[in-house]
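> Multiple structures are listed underneath, in structure tokens.
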Structure P
């Protein structure tokens, strides 16, 4: 079968393309921005890519168009598909109907930590000899790829609550029909499609309703929003993790190792280089899910000790003149705060320069803007970047929002100027934490280059 995928360079749709290709289908695709690394990964698999959404792509005559949620009405190719009555389906629905049936699906949902927890879970199963298939919205170096397809019984998937497609406003995860469901946490997010937290809770309720009686739901303790979801109906075994939970993490040692308690009894110690309470919680969730797939606690702990992390999660991109530059995907205030807390614990009193690009739809709309000063409190200096016009323009004034941080904070709308200021401000022993859910104009490499270059005069911010 020939599939033509609209929005193929997104992390989910790109992973789906790799799976479809591995399953023996002919795959082509298009996107408004055909760019690496996904474009490179797809090209290496023999997948032809088309730049843009021209209506003339109907001449490719695929058997089926697979539509990503980036596509909306008015898209020239989509309009042509509709006008000509051509067959189309959403990515999650195609996956749910053609890849997942007959498998033990382990789905990881939640506002935060989906990619990391999914990667941990897939890694644990792999180390246990199961070699699972998976589709994850990021790349863990240990797994090498973001998606894998074979004949494995187990399939690990990052289960996003974002809507499926313009013609299917249900959350993606309802198409996956998991036997094991991790509900990692739940906060208000995606302000562009959900009016309030209650609307997201309804989608999570839909997910809970399709987990079988023989399935398992893994849920944190002391999570009121998720408890309300379960109170609306739960027909499966539940296993909790966190403080007072069935799975618990002891206090971390100086090297970030921690003891794991299962049913109140020591099960082993995770010795790794990951930092932060959020990663310990992710680990517990992964252990509880892996146990349901048949992996004993001791084996899961041993696997986590060998886990190397996930790209763009407090990833050290380089150190120049004693200045460390990190890349992190954090873009929600809670994730920003927990990432900063993890780095602060690691570096002690050293200066942290936090650089933030509020790029998600929720952040651009300003729904979470008021929470940013508190989320960034642990940073010694804060640099907020936002475009004044274009696709990623902010609908709020970062200088005004960050005013409670005083002189520690500055706002920028010129990327080269921001890089110059960072290079001038940073000094040996500093840690520059760059946070964005986008590419941020390649700021990480540009800053490392600037730090290695002779000192230049500092630039002035757009506002401060």
Structure Q
């Protein structure tokens, strides 16, 4: 325990983002990645247990609601993430469990019930990554011929949040008495309907499940557009974000904290976690050799199609691979109804570096617009500490390019350096994800019994 009057060092937060056999587009082909099928639960159980042994705060699964067109050359089949969390909840004891679910194509009652169930199964380790689905192909899987506009998705998302929060708060902490002798399971007066009637949803409630161990699951969000930032300032407790340089990350960090304060929230309770995909080796030259090795396995046309999807289906087929790009080669981000924040990241890279299309696709193959680097464990630890100490991050969304290889290197080489610098835990200090993240437990809205 620290001595009286000695301030505790601010602590770094680390989330492991599990994606395919690694975040590099060609990771699935590399011999250093797992031989297990991407539908084999043992693959995810193994990764979760490795991350827990390294004392990561949490693990995270993204999602998309349509099959990618490049399925022939890219390994991105998805297990349904909420179901996946249920399996991992009983395979782990401490690590937080984050799954993506869409406000666009999910009903609030079902989602509230699913995540409350995961929180109960895991004894308080569940979190929901809130997304508003932007894929046009997803719209066709849910009865719509056209995707919703960016503004409409967020309008629906705001009402969705009001409903799920009310459902999670519809049971008081003391509603369940479980008194076998008296024959009384619950106190009905401590359970109440929500009777929501809005523009998009009519939900009576209450939830048919007692209050979560965490009060509510932790709320995570990843939108960085202006609308997305304001949504995060109102609702998110952790924000996954993509930045290609520390300066833009610092600007985003400051703006989001200020927006949260303007919403009457404590900015310390909105954690900002930029993505970091690092190829790590004993020497910088060896790390760069690994990058070249995996880059050689990429398919340029797969990258071109993914870029098209990022820009709402825009046709890039006419662009030569080796001519420097300019912003004029891209549609106006304001006209794109897809993930607008990521299009801005890509355009900022084009403005700054004027890469060729081949170079851009190679960079995006590394982690789809997140910060990509290569170096020694000391260099990666220095980068993490620099961003953390300089107001650019509360921690990082770690995106290993090869799994489990680069997760193991990060865990055995980088994390001990961060621990020796007093930046990262050596053990878990509480049972819930809110404990790991230093977040308060929300009040239920009921008066004390």
Structure R
């Protein structure tokens, strides 16, 4: 099979997998973050203080933590089609149940259960992509998949604010309860579609001819055997050993700092924008803007990386930009236009760094070790999703302003970007001489 035919196989594979996974992640992200818009009514209705809301929004990630690695290992055992279906249906049911909460305790419980239900979805999809795409294509493929994240935030904001306003009082229920009902049903339906449509490996791909399936499966299998880490990549003991590797520790620490900034801003941005004295619909539209710009930045930055070898700077530089922007947002909260501009720049930096960051674990590990490492990095990093909203809630309640909280988010992002420099020697030894078309294609 010549290079043109090989490229066509990968193109067809991407078109069959990425749009569907794209939609699944949009549903996932909306269901985990719609609480930010529900809070505009919900907090007062069920008696949540800013600190209580911050803890409840973030406790989702505490529930997720213990189950990320086991979930990815179970996906290896049962296959992606069955296991991802289980995850999707479970989080859809919990989202629906969240409409019935009546106070802080039930709010905490449902957020915790949502984290347990969704555990393993994101790292599972990243690991699933390694079954279908050779290493040289993964940065671009991950970028195409992850563009769903900013678009989900951009779509979720206006949709949630519209439901909040349009459904308020329907069947005697406040709008915030309808958010969880309307946005929980698509996940359950998507679970059924996943079970019917998804395939576990190239050998099962009906959209490829037999020679195409054989070539792609052989290509993936050969990479698994040839990867330098593969001698210790398979088996539970060796997979767990990868979790204590210095590279994993550094990547994870950076992830925690990054996620503190990302979810700290994400869960609180609607309430921050509300202080600009705008309507509920305007809150939804304005909260979408940083995410739309983030989606464009993610694609643009990935295309830039495609023209040369991947570097750690592809992760670090956008994060430094986000850090500066958070500081600027903190200093200009009394000027809505400048503050929104700074929030937009912060999200541009955070989104742009994501595809290259999530490529790092699969550059250093493969096989079961990659599955465990991706899940571990995602699980521990997502603790930042607990600390970020909680920090903003506590500092806001303590100081009476968002100013100190937003500056603190910038500080965490800065520390994470600096820490990633510790990987420079290991990265150069392994990939310093890899030409551009072999790392980011």
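Read-outs: derived from the displayed coordinates by stated rules, not from any lab. The shown structure was predicted, so the numbers you read here are calculated from the model rather than taken from an experiment. Cβ atoms are built from the backbone, for glycine too; each structure is taken alone.
> Of the structures labelled P, Q, R, one was used to calculate helix-only ellipticity at 222 nm (-39500 (n - 2.57) for each DSSP H run of 4 or more, over all residues; to 500), giving -11000. Name it.
Considering all the candidates, the number was obtained from Q.
> A follow-up question, please. Using the calculated result 3.8 for distance in nm of label points 7 Å out along Cα→Cβ at positions 60 and 412, pick out the matching structure from P, Q, R.
Source structure: P.
> Upon calculation of distance in nm of label points 7 Å out along Cα→Cβ at positions 156 and 420 from the atomic coordinates, which of the structures P, Q, R produces 2.2?
Derived from R, not from the others.
> If distance in nm of label points 7 Å out along Cα→Cβ at positions 124 and 212 comes out at 2.1 when worked out from the coordinates, which of P, Q, R was used?
Of the options listed, only P reproduces it.
> Something else about it: Identify which of structures P, Q, R gives the largest calculated value of mean count of other Cβ atoms within 10 Å over residues 180-187.
P
> Who wins on relative contact order in percent (Cα under 8 Å, 6 or more apart) among P, Q, R, i.e. which is largest?
R
> Computing mean count of other Cβ atoms within 10 Å over residues 292-299 for each of P, Q, R, which one ends up highest?
When mean count of other Cβ atoms within 10 Å over residues 292-299 is calculated for P, Q, R, structure R comes out on top.
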